[in-house]
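Bear in mind that the values in this text are calculations on the coordinates, not laboratory data. Since the model is a prediction, treat every value here as computed from it, not as a measurement.
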Structure P
């Protein structure tokens, strides 16, 4: 009996902890990818709400997106460190028990193209999403059943520090992304991308084969190897010799309805600076920074820098925007999906140079007009040095794993200190940590 228990533990304990670690990594990555773009997660939740005919305001959807990212990330962190063994495995099981049937329904329905599980980092089909969730559901069941056999990393002494830091971290990254722009931009319209090149695709390459007949024999010849005049041409066909590549952003189009022409090529062909004010929906766009936008337009007129606004609203909405803001700049039209993908704010400012995105600003953190006027080029740097450092993987991953490693080392030092103190007090060499992990 004792031997059987030992054998079971040798198999069961590693299996439980492997499932726990895999589950924790998936939840951490999923939560982090949603957290770096909470507005994009809000758009995805809107698709789910529309699927079930739920009417929710943007404020509620944004709150739900923030909470979803935070819950997934925190559950992943807590599973990784093996803390809160009563609550965390249960919550993980409940969450997967909800999402697995949901994705099965969506797989059958097919109205949501991408689940948004990993933000813009990875696009999954509905079938892949369902089987991924089914696998995670099995992992969560094993994790829940074997929660008492977790190999933990820290004790009760420091787990509260882990909990507070993780919560603070995931909320800060989401607040920065909401009130500025996503700290890590994984979309085609990220700073540094050349839109002029990305709207171009490579067409298929064809070869023409001509069919000739001679004495009842049919044979195909290429154009550079035609037969002599004794052969009679009877037909031809085109053959694809090299498949082309679609444009990365082939649906990108900016239309000037007033003069009925596509202004996309004109805007992207400009070799100098071009400002684009993106106003997805004029009815819901904030007017708190319109004075800055109007002042910038006046500045661009003086500097002869092209300045356009792009909106998905109709003529009535644009006219209402002009009356509300006193806007005098030209307003072009583009699809709402394109504008929401370009920048996660309404309104927002994009700066192009020679077809390349060199700056993007949320309306909340647009530079003052003085920074434009005092610049020798007429435009300020894209962002301050600190903000540029924040917009990268190194910054946020460093500030995640650095403190986590510190918490583990702190826990080890406290454990040694307490053990030495107990030994000095004559309490023996027994380690008290096992009791400290009871959840």
Structure Q
């Protein structure tokens, strides 16, 4: 028999950034002098030290080893209870090596930072900022974002006013700032504002930025209008002093000549009209006599020709309605990154889907791969493929819409490689456009 080990305190608690100690009593249960190596295994092993880490013991001799746990204050140290073991390895009798087990409870802590980028933006009708929020704590943070300015002269709109951040992750939230009142011209006006990020637990953090409101009219407009006005005045002066008298004289001569020509043409046309009227009367009389010779009364209306096709009314134009839907995934963890869980949207029969906007969402910072696939009865095509760890929100817009016909599918395919404690992957895509038919 090699050794025995007894842990004095099998259940420990510590705050990240602090340290806690316990002791292990080791006894040489063999019959010879033995050398024992001591180490810690399990998730807390990277923060643990054994002092000393090896000892020599005579038969039936015992000693005490100090085990120190010092987890750093970092998002990489998860909050919760972590099992560990203290292993005592016998050099002379390896089969007599032993291990004693315990638990280390790491207490949660919150640590948030927020920054608005860029810190200053200029615009006549509004500006776009991004709020970067980082969770440096060791537990997920549920956050609410709100913005305000001291003069209440601007409006704020967040793309995502509420979000949840996993430990050690950063989210970028788009913020649109618009002035309540605009002005055509004048000096720029500064609107300082702040964004408050409030977590469900812990203290709120604040970030500040400035929106500089400019005049609606560009600076070059007034000089250009002055030059244009001067040009128009010159043209008007030339018209009344030089061009108008010359044009009037030429117009008078041309009108007199044109009047004489028109009078001559009118007289000739009148003579031709009289002759044509006489010929038309003679032709009508001849046609009536020919009809009577055939037994047809020319005073009766002609019957419709059954051989002439009747033009049908044009078919109604297809109906067009706005389209907006969200495909959400709930993919289980899979150790094989080549295997995907699919979540389809099928275009209804008789409809055509025109997609102009595609927004990809990964609010929980899942790990794995996301694909957007076009699928029909004959084949399937992967349109996009993204690593889930590379984005939180990603927008795509098309001037020429992507067209999906009836029966085709837009498929969200997810291969989830989350750690076990994080659970399933829940990314989503939002489609916007129009549905025709």
Structure R
């Protein structure tokens, strides 16, 4: 059936249907996928809504969504069973009659014949389509997807997609995305700026005016353990123009007071950035870990192909192992303790020399929740780096109220950031 809608979509809501989603039996990955796809098309997502297989609640959610936006995308509830009521509820909300769609019926019959299965009468239910709808044939399942239109001048559109991701994703790419592209006059482009060594509050305070006044591009901060990410998003007629707008905003942030804390643009993780920097510089890396217990090595080796720059690591928890493996001096441990600047520096130098790496880093500290003293409370960590021409140690004083996992994660990140800062001069 032909598309009767001539609207340009600017905003949308995503409505996912299924009691299993509300119970937590299934993770709602469809909403995340659809949001990312709509963003690429320049369509802003106002809300994610999830309702169970209940016609009354679905109808209420649908009415609210249609009152706020012109485009609703649903997933789930298109199957043949009695509780699959998405299509029927949407047709009623739009004031549309359901009618048999013969091509869909033929496809379902053919599907059952090919698979050697018996088609039951309730499968015919899947071929009933709201009057005037555009049908998107499903090549990976029995339930066709569709776009139904209603409201004044058919200004409201509800696109109904099957729930299983292995049906929804290819169907969206092959058919729904081209349909939406013909109804949009803008695209969205985003750039992610990654910061280390500054907290979200401090970063926001220093560029608050820029963030408040930014509308297009928009600037939004996101926080993770020890790091902050800023997402710059621009909407324009073309991807080239949107990218130009993003790049100009990124350059402004680079030149601001927070620019010195940037460690990457559109990079995946701190460890990814370090591995790339090591490759570009032709340097190799090794680590000696106490309180982080191998976390640095784990994060580095999560990256496929890192063996060209990562030579190895040692978890040297006991003092005797620090001495025997890394060559930390007994007098250093006796005079300053395992958790000290002096021990951290000797650990970093020891692992560098033992492995033959260009750069060695180390961590030693008290990750908690026990083991702290008044002089060295939980959260005290020393992180060091050793290179042929460079040695440095930093002391971290992390909150004892933070979890053991947080302290270890942030300590590992600081060690990798020390190496990255050295490589960047």
Point to revise | Computed -17000 for helix-only ellipticity at 222 nm (-39500 (n - 2.57) for each DSSP H run of 4 or more, over all residues; to 500) - originating structure among P, Q, R | key: P
Revision key, fill the gap. Structures P, Q, R compared on Rg/Rh (Cα atoms, Kirkwood Rh), for residues 12-211 alone: the greatest is Q
